[in-house]
Structure P
Amino acid sequence: MTEQLSIIIKSADDKKAFDMKVLKITKLTSIADYFVILSGNSERQVMAISDDIDEKMHTNGYELKHKEGYSSGRWVLLDYGDIIVHVFHKEDRNFYNLERLWADAENIDTESFI
């Protein structure tokens, strides 16, 4: 799991994603163990971040189970089973505010993965 989170966080950092959060949701739901939430400044950047994460995860043998929202570039969801990545356009992230919805989740320090 740590390797997967590291690949995702480093990839997002390489593409200049900002406001990265990792939420451990294991005790709150069975849908995944972690949410990775991050932002981009434009639709193009959101798509570039998503593409890079997917490419690096695939190169390292991790299968993308499902992807949604890519064509709009506003909120892309990448589902890797135990980890779900949410790549938001900064405006949409403020609107949906997943951090508030999952406020009981444990915050994991992303700096340890970079």
Structure Q
Amino acid sequence: MAPKILLVHPSRCTPELDHSLSGQGYEILRADNGLRFVSQLEVENPDVIIMDSRPQWSDSHTLCSAIRSGRFHHKPVFFLSNDITEEECRTSSNCGCTQVFQMPRQMPALMRRIRECAGTP
């Protein structure tokens, strides 16, 4: 069974990431609203969660804090950002984010971390 990657706010995630993950054999799950997020988390039990750090419909930091306080507290949660600020790093760390990646510049590092956390398909 292929490792599952949940992309939260997928329209904001880079198309290159989606294409690269799919091409390497990962199962891609998408959540473009809160209800879908909860459903994917509960039903599909993804190996890694990737969120836009500045989403359109919800606050990623609040979602990450909720994940950390529940039964999925052990799941790696990666944030993607176009431009990482010190404030964003601090806030992301405080909510329990595993790591923030500047996209697309840090795509290779993100792919390495996904393999480390989810394994290879």
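None of the figures in this text is laboratory data; all of them are computed from the coordinates on show. No experiment lies behind these values; they were computed from the predicted model shown. Cβ atoms are built from the backbone, for glycine too; each structure is taken alone.
Determine which structure produced the value 2.3 for distance in nm of label points 7 Å out along Cα→Cβ at positions 50 and 74, calculated from the coordinates; the candidates are P, Q.
Details: P: 1.2; Q: 2.3.
It must be structure Q, since only it matches.
To which of P, Q does the computed value 14.1 (Kirkwood radius over Cα pairs in Å) belong?
Details: P: 13.7; Q: 14.1.
Of the structures listed, the value fits Q.
Given a value of 2.3 for distance in nm of label points 7 Å out along Cα→Cβ at positions 18 and 66, calculated from one of P, Q, which structure does it belong to? It would help to have the intermediate numbers written out before the result.
Working: P: 3.1; Q: 2.3.
Only one of P, Q returns 2.3 for distance in nm of label points 7 Å out along Cα→Cβ at positions 18 and 66, namely Q.
For which of P, Q does relative contact order in percent (Cα under 8 Å, 6 or more apart), calculated from the coordinates, equal 32? Please list the in-between numbers first.
Values: P: 32; Q: 27.
Answer by label: P.
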